[in-house]
Structure 1
Amino acid sequence: MGLAAADRLLIEVSQRILRRVRSADTVARMEGDEFAFLLDNLKAVGNAMRVADRLQQEFATPFTVEGREIFLTASMGLTCCNMGYESGEHLLRDATTAMHQAKTSGRTGFVIFDKVMHEQAMARLKLEADLRQALERQEFRLQYQPIVALKSGHVAGVEALLRWEHPEYGLTRPDVFLEIATELGLMTKIGEWSFREACRQLTAWHAEFPQVRPLTVSVNVSLRHFADADVAALVNDTLVATGVDASSLKIEITESDMMQNPEAVTEVLKQIESLRIQTCLDDFGTGYSSLSYLHQLPITFLKIDQSFVRRLGADDDALAIVKIIIVLAHQLGRQVIAEGVETAEHLTILRSLGCEYGQGYFFAKPLPVAEVSSLLASGRRW
């Protein structure tokens, strides 16, 4: 659909909306395909619900634009001004929150903003405010999960994993805050901090435990970084500043991230490869389209997704998939890291299949710096 047709469709939507509200009500288009309604002098929320029902009825009939029938659905959020609002801005904010709740729940009707949602919205606002200050307050931490060379059983490297030491909630996993950080535009700065801190810590370990060289560190890089034309320069500058040898660094990107923009990601990976840095395709096996790009990607390692590894010994299909991935990787000149190694049986099977590296709770969970140092000092082998 062209821009002119899209504009015409929005006009048609507006006209249908106006048919379902009173002349005294206020209707405004906000942005994109969002509209706001101010329904004055309603005695109960049930009256607003009836208006929402009437609006839904309008969307039951397809729209006709340039001779084409177009079916639309609507998600709506309702809030009432009897909840003690101090401004129209807050009223609109909460109606928007309810609308997004309707969207994410997959509903095509409406959601009424209530006390629980209000508490969730307040908690979200607080989390946003705290997150904006977390870097300045030095609240981010890295934990490190060992990666074990399966042939020798020694710790060959670690994967750096981001955590937030929230002043009230304690150590917070990234699945709680990364989506919010992305929406707030903070991911680039957080990612840069993670990268520099991981390299700094690796330098410290190399100095303290020279016997563990060439211990490597793997750093996860989000799609947001690959949209940044200076990512290779950032990597190079950090290596120079911290003294880390390029061969001691691994950059990880997930299979799903890679497939969102394979051409752009491939170009950046080539720049990183030119710096002699190793690269890993994480969560391999969870997608399907990456196979067509695999032979083109400058990837050193494939990381088999833990959903397959955890089923080894109990699921013949999982065994077949893991075996095929290892053979494929070796045929293409790649090495393999198996995630989700949780039992001695997993380790035995992976060794028999010729998998080079393993990572998982059988070896160690993600550890703070001090515990990694103790592990390295012990010379532990599996």
Structure 2
Amino acid sequence: MKLFTYTLLISLVACSSLVRKPKPKPVFTLNDFSKTVELKGEQITLRGIEFPTRLTVIPEKGIFMCFEGEYLSNKKLLHIYSIDSIKLLRSVINIGAGDGEVLGAFQLQYDNRNGGEVYITDAQKQQIIVYKVDSLIAGKEKSFKIIGKPFSGRISFSMNDNRLARAVVIDTSYNFVDIRQSALNDSRMLFNKYRSDFSVSDSFGLYPPTTEEVPAHLLSQVLIGCLSGSTDNKYLVYTALSADYLSVYDTKGKMIASAIGPGELDVSYKIQKKGDGERIIPSSGRYGYGGNARINKGTIYALYNGKSMKTSGPASYHSTELFQFTYKLNPTIRYKLNIPISSFDIDWRTKRLYGINKEGSTPQLVIFQL
């Protein structure tokens, strides 16, 4: 199973009704960037992995790691590579339901505090599984800590307010924030803030006011989004996968900025009848921002897709547009990449961007110098 949101967006086409909403004008357009820079990347074949996703660079350890998106019982989930040689050093973490194993990895986060820890959000087990990075490098796969209830052995795909998917741990006490799954609640809040015992301490953040016509219980399905944390754990960036929208909050819940752009905010959707239930499918006509953003020292980088939702296959979730913003979402640089990528991270010490290209038969690592 390829755990990539775009696959869901493009695979479902039948519908019983189409709801169209107004299209507010963008806050910024491509003409508002201070300059445009063309970047040429170097491609290197990634060995030992079939469908890499969620790339994370850990420069102080000399490594980068990424998930295996082909979920097979005989495969390892996490692959660790050398930054210098791009050599596969180790493959760790079994795909499964046991302790320290992962069934449905959706989020990969590294925090250099607490001795260096890796957080994996398991959307099927409904847990955040914590590993010590040095233990993973050494091949020891035992989890250090599990945030969440013990796994019952039963997988539920029901939507509810507290369902984990894109969790970001924000402090050394393992408090975290995630996007609210609003299917069973009428609140229009965007995020839940959790204590380490999984109890909700606060709800904050708002969807764009122009989505008022969308019923509250459908918001998280119409504006499918990703959540990313800054390197200093002070800021959160929300990027919409199905619309031209992004926003920035501090981890206390205060909105710093939000922006529509570079196109209009189209929040139309389809309702697909399935048995006795319904499935909500965004149908804005084009993809928005491609996955997780990166933020460091007040600068944000985000991949922008902009392709038609009629596009299928790997081309649909690869992008050649990389936007740079200030933390207040003022557009600064538009990077045009000569090789499309689908996921990326940045070594802030060398200003090298590492991206993944999966368009061919063999996955490639693409390195750009910012």
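I have 4.6 for distance in nm of label points 7 Å out along Cα→Cβ at positions 35 and 299, calculated from one of the structures 1, 2. Which structure is it?
Details: 1: 4.6; 2: 1.2.
Structure of origin is 1.
In this comparison of 1, 2, the computed figure 0.60 for FRET efficiency 1/(1 + (r/R0)^6) of positions 59 and 251 (r between Cβ atoms, R0 = 25 Å, to 0.05) is attributed to 2.
Given a computed value of -0.47, -0.59 for log10 I(q)/I(0) by the Debye sum over Cα atoms at q = 0.07, 0.08 Å⁻¹, which structure among 1, 2 does it belong to? Computed on structure 1. When mean count of other Cβ atoms within 10 Å over residues 123-130 is calculated for each of the structures 1, 2, the largest result comes from 2. Which structure, out of 1, 2, was helix-only ellipticity at 222 nm (-39500 (n - 2.57) for each DSSP H run of 4 or more, over all residues; to 500) derived from, given a value of -1000? Derived from the structure labelled 2. Can you tell which of 1, 2 yields 12 when relative contact order in percent (Cα under 8 Å, 6 or more apart) is derived from it? Source structure for this number: 1.
We did not get these values from a lab; they are worked out from the coordinates using the rules stated. Given the structure is predicted, the values throughout are model-derived calculations rather than measurements. Cβ atoms are built from the backbone, for glycine too; each structure is taken alone.
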